[in-house]
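Multiple structures follow.
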Structure 1
Amino acid sequence: MKHLIIYAHPSENSFSNRLNQALVHESVQRGWEVEMRDLYALNFDPVLGADDLAQLKSGSTPISIHTEQKFIREADVISFVYPLWWAGFPAIMKGYIDRVLAHGFAFKADANGVKGLLKEKRVYLYTSMGNSLEQYEQKGLLEAFRKTQGGEIFEFCGMEVVDQQFFPQIPVASEDKIQFHIDQALTGFESATRIASTKSA
């Protein structure tokens with residue numbers, strides 16, 4: 001099994017980074033091949049510019065995009081670890097999605113409609129949040145996040161979104177609560193990836 005982790009948080013002291021490191025450790029313990037892409041450490045350019053579009057439309061792929069597409073192409077399991085900022089992805093992760101999940105690689109559109117091209121990829125989303133789950137649920141946002149951050153992106157590209165875990169009130173969480181969330185994430189990761197491993201057998 002090959003596990004690709006896409007991680008986006010600028011602070012080394014963040015909950016997201018602790019969870020990211022826990023997922024890396026868990027993957028290594030399982031004997032999986034793991035590749036972690038720290039978008040801030042990579043100084044990943046999130047802007048889908050005119051040059052990118054021109055090259056993609058001409059059938060060539062800029063090297064920075066090609067590199068990330070190779071990691072996705074080779075992965076069995078892909079985890080996205082990020083904080084919820086202004087009801088969405090951090091800009092650097094949204095830019096990663098804009099640039100990397102390109103037409104012709106992640107999906108194609110023709111006279112027969114749109115078809116996802118990244119079959120057999122299992123996606124896990126780990127989203128840290130500032131407010132309580134109840135506050136988001138009252139506004140109908142949790143289901144909206146599952147659709148806009150999961151289904152309308154990754155399932156659109158043919159992937160299977162196995163799980164999205166939300167970790168509420170992280171800025172005020174105690175050490176015990178933070179550890180509880182990390183344990184919860186790994187438990188969910190274990191059960192979900194057991195299913196994925198069975199499918200791959």
Structure 2
Amino acid sequence: MKKIIFNSKEIIPSKIVCIGRNYVEHIQELNNEIPSSMVIFNKPNSSISNELYWISDDCHYEAEICFIIEKREIAGVGIGLDLTKREMQARLKSKGLPWERAKAFDNSAVFSEFVKFDGDFKTLRLELFINDKLVQKGSYDLMIYKPAQILKEIKTFMSLEDGDIIMTGTPKGVGTYNVGDRFIGRIYSNKEILIEAKWEVLCCI
């Protein structure tokens with residue numbers, strides 16, 4: 001089973017619960033419709049990675065503010081990359097089929113370490129740089145569904161175990177990437193950096 005690091009300890013998440021279409025400008029950049037209700041899908045434990053691999057020419061990065069669960073509540077925060085095979089996802093959506101083949105493949109959920117967070121969610125924001133260029137930025141204010149709403153909705157139909165991860169959706173600026181690209185992701189609380197993660201894209205395995 002794959003592991004992540006939370007407060008310097010290894011944790012095994014049973015699953016990753018992902019929120020789709022949670023930023024209006026990202027919905028618009030992919031020409032999607034704003035959903036009438038929360039879009040939720042899962043990634044399995046096997047999708048977890050602490051390395052960033054090149055997957056395919058159509059694979060997009062999607063940086064997200066992520067939370068880790070303890071006692072059915074949000075206990076910590078980290079940054080994640082939700083890798084997506086975009087052309088495959090478009091084909092599946094056009095046929096009304098599930099997204100797993102485009103979203104839940106091995107190494108498609110790349111995570112930083114997680115740190116304890118019991119502050120105000122309203123202070124959180126995300127930045128992603130590729131080769132020193134800012135490509136994505138997002139914050140609590142831009143989310144359609146806020147962390148408390150997300151947690152409440154998931155609990156209506158799914159049990160959350162200690163170590164499970166919630167990915168809260170990606171802001172605009174997604175795109176493809178290449179072997180050797182250098183990623184730097186940061187999560188802030190106001191002006192304080194809570195997490196900084198660095199990845200260099202490796203050849204596919």
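Of note:
- Source structure (of 1, 2) for mean count of other Cβ atoms within 10 Å over residues 165-172, computed value 16.1: 1
- When relative contact order in percent (Cα under 8 Å, 6 or more apart) is calculated for each of 1, 2, the greatest value falls to 2.
- Identity of the structure behind -0.38, -1.35 (criterion: log10 I(q)/I(0) by the Debye sum over Cα atoms at q = 0.13, 0.29 Å⁻¹, for residues 37-100 alone, calculated), options 1, 2: 1
- With Cα Rg over 2.2 N^0.38 Å, for residues 133-188 alone derived as 1.46, matching label from 1, 2: 2
- When Rg and Dmax of the Cα atoms in Å is computed for each of 1, 2, the one that comes out at 15.5, 44 is 2.
- Read-out helix-only ellipticity at 222 nm (-39500 (n - 2.57) for each DSSP H run of 4 or more, over all residues; to 500), computed value -3500, structure in 1, 2: 2
None of the figures in this text is laboratory data; all of them are computed from the coordinates on show. Being a predicted model, the structure only gives us computed values, none of them experimental. Cβ atoms are built from the backbone, for glycine too; each structure is taken alone.
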